[in-house]
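Heads up, there are several structures right after this.
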Structure I
Amino acid sequence: MRYLVESFAVGALTRGRSVEQFLGPAGDAHALGVRWVEVVPTGSQFKVVLHTSADVGSESFCDLVEFPALDPEKEDDEFGLEIATATGAHDALALAEHRTGAVRGRWVNQGMAQDEYRDFVLAGRPRHVSPS
């Protein structure tokens, strides 16, 4: 089972483990990119972090954190952009879903969003409107 039921996602967060979700394509025809969101426990709070990078991967290279910035001049604004904080795990997940279009029931453990990216690549990198 790839996806975490909500109680498992909350449990991971309260144990100090991050959860993440691949969001899909970003950028435009001139600069293809991908986005994913991460909820990171930091002591007594939870950070919601949005990542945007160039889509340079392949079926055999899916490590999202190794991808370069979509726009190197805006690297600080695109990769690891903290978009919200919350004091509770449930609230952090809800904020991430509201602010990024993440879907309840599609959260995965840290490092597993790359499997979602691989599926995206295998499906031919379908384009769709990414949430803003």
Structure II
Amino acid sequence: MLDESEETMLTYIPPDGVAPGNGYSHVVVGEGRLVVISGQVALDEKGNVVGENDAAAQARQVFENLRRCLTAGGATFAEVAKFTFYVTDVAILPEVRAARDAYIDAARAPASTAVQVAALYRPELMLEVEALAVIPW
């Protein structure tokens, strides 16, 4: 899944006076076209929930859906500048990070925001992830 040979239009900047991010970058600067991916949930191609009550299975499906959406937009995970994570319980973040790390280069982790929400649009869903990517002109 991860292709470490990919060149990107992104620069990762550690800001002075800010504690290092744990698995994410504080500042990512890009030059090129913006690819915006709507929040993806753990639905298969037929709209069925994958991994009910299984955070790891849902996270894997979400990242596979993100991969497909990025591909459709002409982008890869190497070009993702920012993720936003919406989870119904922050306790599942280790499973989410494990799924994410199968797709990204952890040394060049995108900027990231994680928010715990009361619910998603279907009660069996545990997370939703959106992405912003920058690709060459």
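Throughout, read-outs are computed from the coordinates displayed, never taken from laboratory work. Quantities reported herein were computed from a predicted structural model and do not represent experimental measurements. Cβ atoms are built from the backbone, for glycine too; each structure is taken alone.
20, 15, 10 is what came out when semi-axes √(5λ) of the Cα gyration tensor in Å, for residues 34-105 alone was calculated for one structure; which of I, II is it? Working shown, then result.
Values: I: 24, 14, 11; II: 20, 15, 10.
The read-out comes from structure II.
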Comparing mean count of other Cβ atoms within 10 Å over residues 82-89 across structures I, II, the largest value goes to II
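Looking at mean count of other Cβ atoms within 10 Å over residues 58-65, point out which structure of I, II has the largest value.
Values: I: 12.5; II: 23.1.
By mean count of other Cβ atoms within 10 Å over residues 58-65, the leading structure of I, II is II.
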Relative contact order in percent (Cα under 8 Å, 6 or more apart): greatest across I, II for structure II
Re distance in nm of label points 7 Å out along Cα→Cβ at positions 42 and 74: value 2.2 computed from one entry in I, II; matching entry is structure I
